[in-house]
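Next up: some structures, all given as structure tokens.
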Structure P
Amino acid sequence: MIQLIKNYIRPYTKNCILGALAKLVEAILELVSPILMAKIINFGIPNKDKSYIIQMGLSILLISTLGVISALYCQYSASVACVGIGGNIRLAIVKKINTFSYKNLDKFGTNTLNNILTSDINYIQDAIAKCIRLLSRTPFLCIGAIIMSFTINVQLTLIFLIMIPLISVVLIILMRLTSKLYSLSRKKLDELTLIINENLTGIKSIRSFRKFSFEKNKVSNKSIDLEISNNKVVFFSSLTSPLTSLIVNIGIIAVLYFGAIKVYNGHLLAGDILALSTYATKILNSLIVTANLINVFPKAFTASVRVNEILNEEPDLKFYDETKNIKTKNNDFTIEFKNVSFNLLENKILKDINFKLRKGETLGIIGVTGSGKTTLINLLQRFYDVTDGEILLYGNNIKNYSKKDLRNKFSIVQQKSILLSDTIKDNLTLGNKNVSEEEIISALKNADAFDFVIEKENNLNYKISEGANSFSGGQKQRLNLSRGFLKKAPILILDDSLSALDYKTDKKIMNNIKNNINNENLIIISQRVSSIMGADKILVLSETGDLVNIGSHDYLLKNCDIYKNIFNSQINLK
């Protein structure tokens, strides 16, 4: 955790130092007050010296005021530092995640990343703030109280020197126990978050299949596991305050007992006993605050470990520098797959894929669910790296391209329609901000989306709600198609992105793409033969990830039984 904070504390070093110094000033001022109070009791009251009492009282008031000002400045500095450091760590994580391949993202999972970016970083911020505001105060106050106590009576101060190490041992033991338990608790929270997110996103399916009770039991069981884990953390954390109070109160009783004997024998004044008991109370309060921090630091430590796992994760894919320009080779083919195979988690997804696509050709990809159609496209865009073989783009291995250069070659409309909580216009121009309103309208018309967009309030400036619930599945797909058209990349990929549309709309959009969208190559993944039958080449994949056959629609009808069976089943359905 310390190393993590050190990496991001530099811009806020001044705030941290000044905040801690302000806390030091507050602690020093706080330590002076008991001495002044003791003087009032020892000299002012017995001598009935009103002017002396008033003078000491005003001094205590002034000291208290300066202490409040110091405390307020410390609070301000701590707030600036913790929010700034937390923001920098969060930004670093987001940047790091953006360098990850799909394999890296699969390793952590969306729910874990969400928890790290939200609650985990909040725990780290909380720990930083409390270090500056509270933890920095404890050593100042404890050491200062002991020094001031020595000036009053050395023998009674020895009680404090015995008391503080005992409390420190208790705190260290409990902190180690809670740190381990809290790490386990965070893992259980990730599991619960995953189930809850699945229930929220799939609530319609759960209700339609009447599986609410089943899912409720899953959430309940995970919640009980989390509760048991958290109870263990709370149990050990709750021991800190009473154990600390017990040790300090025993110390205060000892101070009062032995102090009373010294007062009786005339070796000590009553005001000195008040000052010593006040210092003991201050030590108690500061140590109790430190003890309560035992709930904060194990969380922050566990959170920092999880954050470091993200920041130390090496991206699975290495790209060339963005300044490197790849020259297109004099090659007849835009895309070439040479003996490409891909394994994911020791499972073979694609096996020995070979094909070539010339500039201007359209490629169709069809196969049963799980045959690796989308994976093939992910390999082409290098979201994953091939296990064997190589992929050439314009005659160059895709590994020789920079990330920006490679991504700019493709415009993909994915199977799952994603619309952000923003205006329609901002969603459509996500891949290309340099488009005119006329171009946006043209893209909407080509995607058969203009009519329902124009009916919305504010048209292109209509604000899409979270989850785009105001649009149907087909409307979402058509908006995503419009966005894909507007990127104007040389290779347009449609990953089963017409699945929610009827055959008539599907055919209309495909005609618009053929006649109005200027792309060097079009790649269509579809379960519908009608969407790909006009393609120059069609890849047929088996459920085991093998390339069964490749050719035109007419060729496959004659030479590929799998394709022929799919075609006949869909023709009959129509």
Structure Q
Amino acid sequence: MSKALTYYQTAIASLQAKVSKNKKDLLVLSLARLAVFIITSLGLYYMYLSTLIAVGIGVFGLVLFLILLHKYTNLKAVNDYNKALVAINQDEIKQATGDFFYKPQGLEFQDPNHSYCLDIDLFGRGSFFQNLDRTQTLEGKAYLADLLKANYIFEIEKRQELIKELAAKTQFRQHYQATASLIKTDVKIPTILKWMAGYTSFLPKYSIGLAYAFSIASITLLALVIFKLIPAAYFGYWLLVGLGLSGGFVKKISALSVHTSKIKDTFKQYATLLDAIEHQTFTSEILLQKQALINSDKEAASSIFKQFSKHLDALDNRNNLIGAIFGNGYFLLDIKNAFLIEKWIEKHKSVVENWFNVITFFDAYQSFGTYVFNNDDLVFPEILNQNFTIKASDLGHPLLKKEKRVCSNVKIENNQFFIVTGANMAGKSTFLRTISLHIVMANVGLPVCASKSVYAPTKLITSMRTTDNLTDDSSYFFSELTRLKFIVDAIKDQRYFIILDEILKGTNSKDKAEGSKKFVQKLVASNANGIIATHDLSLCEIEEQLPQVKNYYFDAFIENDELSFDYKFKKGICQNMNASFLLKKMEIV
């Protein structure tokens, strides 16, 4: 992380200097505009009797004012972008110290019926998602959550390749993130896509030809009037003809305008993200495939988005009363602009979803790239195409700080099932989540928290946090059974790594012991891999009956009337339990 911190600190210093300079330049431009306005006004006031001079002063002052306004607008956009970059780098430094709890928790993506996301702190306060997320769009955030929940075990090496490449492109990632952070839209992308998919054109094909022909006729009539070849009244009558033609479509064009006025900024702003992707050089297979989706031999997607944005802006100008009357009366602008919009939708609506999906893809995956850049001490697992295996050296929980993290060597072979015992607070649950996150992170293509890892991909399924449900009138025990049934049904068709934490807690000790033994025996008989953490030492007897079962434990020590733990993963059965000691220590009994 030291390399990343240095990068962020250097970037902040450089960017803040630019922001400070831009602020001064913006002030100068504002004062210059004010000066031009005042000088032009005084010039017009004192020279109003000299028409030619007054017109010259007015024209020159207006042109100069517009130039200064254009420079101000562009510089303000640059300054907003630089300030966004400053905020991004400052946030990265905060997160490096463990301060990321202010970020979105992703609770809307939590699913109690999912294979594992409820059990392993994937979402919520202090979760892996909250630590990982750098997305700036709602669609990107949802896609990032879907990637973490996908349980997809194919093409891992290709995803590793693309994540490594994005991790090395920090400037691109930050440019993309800063640009996306400045996007403000009123309509969600799925709503836009649904509207486009269902849109039916109402203007006839000859409409554009009519609009251009009518415009030429209007210019011709104006020339005839200027040269006094026809009475000026004819030009006025022609206005009424144009308004009549436009009026035939005014209701439908107004309805179209209601939709397009809400989405015009979306296409204008998303074009900048497409442009960033188009002009980046990639080498990994998946990134090249995504880039190819928005690049064609004829025209890039960003240009097509910009073109559509211009059509939408043009139609939106109909809200100007004077422009609407004369623009429609002499040039049929509503018909022309609506036709161009309809033609664009007809031509591109089948592919525009792919372009939005590319934007969403990069928004999500730049989070992975940043995570790898920030955590250069993590290691990409070596992927094996064989029966399930995890061989990890110095495996730890990625959300624990290094100074508090206790790592273990873990080796789980195909068809092995571990029974893990240990005292309260000794580290069993943390270990289960460590293994779970190793599997999830490796499957999405991320590096894992270890010094070395060899991994044959598997899907994950867990039962660690069962709760009762008053709404469904289901007891805790019934909820447990439902979850276990879910696991049994899942492993009939596919291979999963199963992680269980103290199952059958909702029944008495004798039933729990017998039921747990039978359930573990059933899982082992189905050639399942997995781990079960338990306080029930009698469950460890299965190791003597089944060679696939191995006992491990986390120990606790009582020295000088104080409880301590080493959090080390050890072979064998725990002998030191601490519930009675803690009850006595806290004067509960």
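We did not get these values from a lab; they are worked out from the coordinates using the rules stated. Quick caveat, the model's predicted, so the values are computed rather than measured. Cβ atoms are built from the backbone, for glycine too; each structure is taken alone.
A few points about this structure:
- When Rg/Rh (Cα atoms, Kirkwood Rh) is calculated for each of structures P, Q, structure P comes out greatest.
- With log10 I(q)/I(0) by the Debye sum over Cα atoms at q = 0.10, 0.15, 0.16, 0.19 Å⁻¹, for residues 346-553 alone derived as -0.44, -0.96, -1.08, -1.42, matching label from P, Q: P
- A value of 10.0 for distance in nm of label points 7 Å out along Cα→Cβ at positions 50 and 426, calculated from one of P, Q, originates in structure Q.
- For the structures shown (P, Q), distance in nm of label points 7 Å out along Cα→Cβ at positions 34 and 458 is largest in Q.
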